[in-house]
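What follows is a group of structures, each given as structure tokens.
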Structure 1
Amino acid sequence: MSEHNLIFLGAPGAGKGTVSKQVLAKYPLAHISTGDLLRAEVAAGTELGKQADTLMKSGQLVPDEIVAGMVRSRLTKEDTKPGFILDGFPRTVAQAELLNDALKAIGRELKQVVYFKVDDEILLQRLTARQNCRGCDAIYNKLFKPSKVEGICDVCGSQLYQRSDDSLETAKNRLAVFYKQTSPLIEYYEKAGLLLTIEATDSEEIMAELVAALEK
């Protein structure tokens, strides 16, 4: 597989994280999320990390330019050379423009933007029935992917719990934010000829379709 620089785009609960793990098990790509980047930059005490930490501690959002700078820095690391998956960035068209500038500055370009298209009803069911493992962070769903023993992780045997932000009201709000802020990226990347829309809801079907597209 040649270098594949990817963006995974989809609403909360669309399965981006699950498919990312499957892709990483098959291909030597770097998985990059803005949440992980922020934590790493703050922990390392970089200049960008210090700026972000000050803003977050005062309850302010981290500006797009700072996040884009962190992404640009991360994309110069050795492990990204075979390719990368950007998960959680960009979230807006403005961020997409900043990403374009960052990629151009380091001589790289996007190969594909994968949009995980899932009906809202299924998304809400996934989000409100989701369970997390306290020990290894494995994710289950009481409706679609239950553990073998109720409340117990299949992997490490730890207790499963439901996050407080997985309520129906919160899930609806998260979807509303996605459609308002992030869905314009679908048209943006479609016009750029980069969009691959996958409508399957089963992670194995998604993976098969994604692999077929990447290995053309």
Structure 2
Amino acid sequence: METVNYIIRISPQLLVGVIGTLQVYFGAIFPALVMGVFFAIVKTAGPKPLRWLLNVYTWAWRGVPLLLQLMIMKYGVLPLLGGGGGDFPGAIWVFALNMAAYLTEIMRAAIGAVDRGQYEACRVLGIPYWRMMFRVIIPQSVRIALPPACSEAINLLKDAAVISVISMQDIVRVTNQITTRDKTVIPYLCAFVIYLILTSLLVKVFGLLEKRFTAYDA
């Protein structure tokens, strides 16, 4: 009973951490999704110079640890911009660009996996390229890309813990503060459960999306 009371007592502090984590997560995931789809289309059939730039971008952002990207943002980019609005928007863009790099390659591969007959049918019908992509190819590509995209979405939620290194409030930082103060492992166990709940919800959401996009499969 004492443990339950203790958990109830620290819940408001843990909630602060959860809110901080979710703010970064949702602030990054939506621009990452948009950039990932757009960059994948450009890498598939865009001008050669843009394809080259995107190849460099995906190579660099997938090849460097997220923590290092975050540190460069905080101690390199933001000071050059005179603060740039603070750590929060900087962290959002680091996470968004990082996830977008992975989503770009996932969507590019998914677009390439769509039956070539779909492209030929659209050309015969005289459907413009961008309309073909967004009305025909992208919906089919999303179904193919959903499983690996789900894994990246879960990784983004867990990777958000690195914001604690730059003194931003998240689940891990708040948990560390409580544990240091109270000298008990219970906050860590609470964080363990919180992450399991959040990632399980993401798996459920992506599972529903997969069912939605496969509802009309033969």
**Report entry** Structure from which -13500 was derived, helix-only ellipticity at 222 nm (-39500 (n - 2.57) for each DSSP H run of 4 or more, over all residues; to 500), options 1, 2
**Finding:** 1
Report summary line: Taking mean count of other Cβ atoms within 10 Å over residues 66-73 for each of 1, 2, the highest value is that of structure 1
Requested in this report: Using the calculated result 50, 47, 33 for Cα extents along the principal axes in Å, pick out the matching structure from 1, 2.
Outcome: 1
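Bear in mind that the values in this text are calculations on the coordinates, not laboratory data. Note that the structure is a prediction, hence the values are computed from the model and not measured. Cβ atoms are built from the backbone, for glycine too; each structure is taken alone.
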